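What follows are several structures.
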Structure 1
Amino acid sequence: MPAANTAQTYGSVTKTFHWLTALLILALVPLGLVANWLPYETDAELALKAQVFSVHKTLGVMVFFVALARIAWALTQPKPGDLNHDHKVQSALAAVVHWVLYISLVAVPLSGWVHHAATAGFAPIWWPFGQGLPFVPLNETLAESAAALHWLFSKIMIASILLHVVGALKHHLIDKDATLRRMWFGKADAPLVPAHRGSLAAPVGAVVIFALATGGAAAAGLFREHDSMPREALASVASEWTVTEGEIGISVIQMGSAVQGSFADWTAAISFDPAVTGAAGEVTTTIAIPSLTLGSVTSQAMGADFFDSATYPTATFTGTIIADAGAYTADGVLVIKGAEVPVSFPFDLLVDGDTAEMNGTVTLDRRDFAIGASMADEGSLGFAVEVVLRVVAQR
């Protein structure tokens, strides 16, 4: 069997690409469905879910590169003529489906890969080249858009595969021609047919299908930003110092990878006298738990075993600001999920007239607040949670 195509037959390279892609897709699609369906309430469940997702993602990357190689090879090869060339409408529709399938074989894994690279979370791709992509930043909005496109494009791919399979079976069982046999290894005994005549109509039609599907999905709200759960913004507070900018960030190790996030909604009531040594002021910080974004595990973090945001929508820290020879700490009590834990929060402070900027880091133990109680294995979810706080305030 020759490696290259001819005007009448497919070569062994084309056939290998075709059936290798089919095998990968047959594994990839059910793995994605199962991975989304699997629970993750315990260490064992989370580990299994992560492994299945990792297999799914790794196979997806393989499909992406196999598809690129397949398309590059196809562009260098003659395409055998259609066995039903006299049925022009059928041939045209089949060509469009083929192009939709080609595009989806690139678009589906690429959109999934962008989602993976744009968000932090568990289930790494099993390969030695890192988890990121060039020019793809860690960005939750980008990650959500990529996830939506991945969902949409996967549905288009599944539809095109089903049409492709139905068409092949029709040729084999009803038309009883050699279309399916010609793509299998061995002699197909296909009749001589006119050479294939390429046309831009099929690829243009496929692009139009993707454009219409994406536009329709956008109009239906598929790409609309949404919070993990409805919430009201925290009310503003009266304070001697008014926060003008800042961030409360957290970082935790899950399945061996750092997952970073931040709270978008929080308030701080601050009284502070830079001239005082010792107890120089007071601070009360309130944090809206549902405003947390934490990579791909944001919704998991809101669950009853973690922050339980439905029952405990806020966390608070109330403390005294201690100044001691240029060193500062906020000593107080942090309340999360009803658990009151003493916390000493060291920070650096720079005061310039009526503007103050503070930066601090503290490490908490999630077990003190009964967060992730079912995750007793630190290999699944680290016990240490690093909290980073930056605040700029105006007196």
Structure 2
Amino acid sequence: MNLIEPIVSAAPGMAAIRRDLHAHPELCFQEVRTADLVAQKLTEWGIPIHRGLGTTGVVGIIKAGNSERAIGLRADMDALPMQEFNRFAHASVHAGKMHACGHDGHTAMLLAAAQHLASHRNFDGTVYLIFQPAEEGGGGAREMIKEGLFAKFPMQAVFGLHNWPGMELGQFAVSAGAVMASSNEFKITLRGKGGHAAMPHNALDPVPVAAQMVQAFQTIISRNLKPIEAGVISVTMIHAGEATNVIPDSCELQGTVRTFSVAVLDLIEQRMRVVAEHTAAAFGLSCEFEFVRNYPPTINSGAEAEFARGVMATLVGAERVLAQEPTMGAEDFSFMLMEKPGCYVFLGNGDGTHRDMGHGAGPCMLHNPSYDFNDDLIPLGASYWVRLAEAWLKI
């Protein structure tokens, strides 16, 4: 690998920062300690900062030369509301909070890049370092944009990355087009008439209606979508009843819908509403249908994806830059890509063998209580950020 030597030399110190962040996870819009640490380091390196966008967001500004061109590099900072199973020295000290997605590593990689960019400034223009809160369900990217991210810091393109367990260390993946799905939630409440379970003819039972509805939703995927389109409807919660001998008055279904395009999402929402309301009506029940669109699909622009691919190839070789297989996971970097050209890429996190003694019994996968970021990624991810910015703002 063709890494930047000063970044490699500084990597142990950045790994210590990463482990400190891992031990002190903070949930969405609560990243006060994390933001303070980021702001402190950027200030130490002579980088002007702006704080407060999206509540706890931090933006660093590194300028060189006279060009008005600018690029944005984004890292997310928040953790997940889950209990960590690891028992190594840098495990979470906060019960019910864990960096199980590697945002601690993303923050450390961008800090490592910031340190090098600030000390060398081998470019002509401006690099905006975007440390974003609340990716895990809070829509921190959307909030930063609402509060003026791109108005205050005009840039021609914005880039993001995510560590990817299962991909080998030293591999990247990037593709144009949709690479992550939209994330959406639904809640359906069926209201009937309760009664004695031994006398169902005197009641309007919502439970079998809910069961029929769950099956019918899958025909939307198999019979309404083109076979080459992708969509997921998952009913993940069904709540009804309090006693075995009582037919309940109501039944509630909740779940998620994932798609790679807004057009497919429009179709699924419309068909789900029709199926839910008409199925309920056929059995004499009323239906309340709620559908919330959280994150749009993450869609990489073609030119920026190819530009990033070229930079990656200079670091690890073209044979180690893979096509990015789309995933039904979601990412709020999608909001930034709706406003600016750019791309979101994957960086291999390895197979989990990097974990210290004391890790949990589970696999090292995202959102798993035994996950840990691979610190060997820090010099590679930081070198990518630096070379990307330097190439984009070439002197």
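Quick note: the coordinates plus some simple rules give every number you see, no bench work behind them. Not measured: the values here are computed from a predicted model. Cβ atoms are built from the backbone, for glycine too; each structure is taken alone.
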Identify which of structures 1, 2 gives the largest calculated value of relative contact order in percent (Cα under 8 Å, 6 or more apart).
2
If distance in nm of label points 7 Å out along Cα→Cβ at positions 287 and 383 comes out at 2.0 when worked out from the coordinates, which of 1, 2 was used?
1
Re helix-only ellipticity at 222 nm (-39500 (n - 2.57) for each DSSP H run of 4 or more, over all residues; to 500): value -11000 computed from one entry in 1, 2; matching entry is structure 2
Rank structures 1, 2 by volume of the Cα convex hull per residue in Å³ and report only the one at the top, that is, the highest.
1
With FRET efficiency 1/(1 + (r/R0)^6) of positions 239 and 359 (r between Cβ atoms, R0 = 25 Å, to 0.05) derived as 0.10, matching label from 1, 2
2
Which structure, out of 1, 2, was distance in nm of label points 7 Å out along Cα→Cβ at positions 127 and 223 derived from, given a value of 2.6?
1
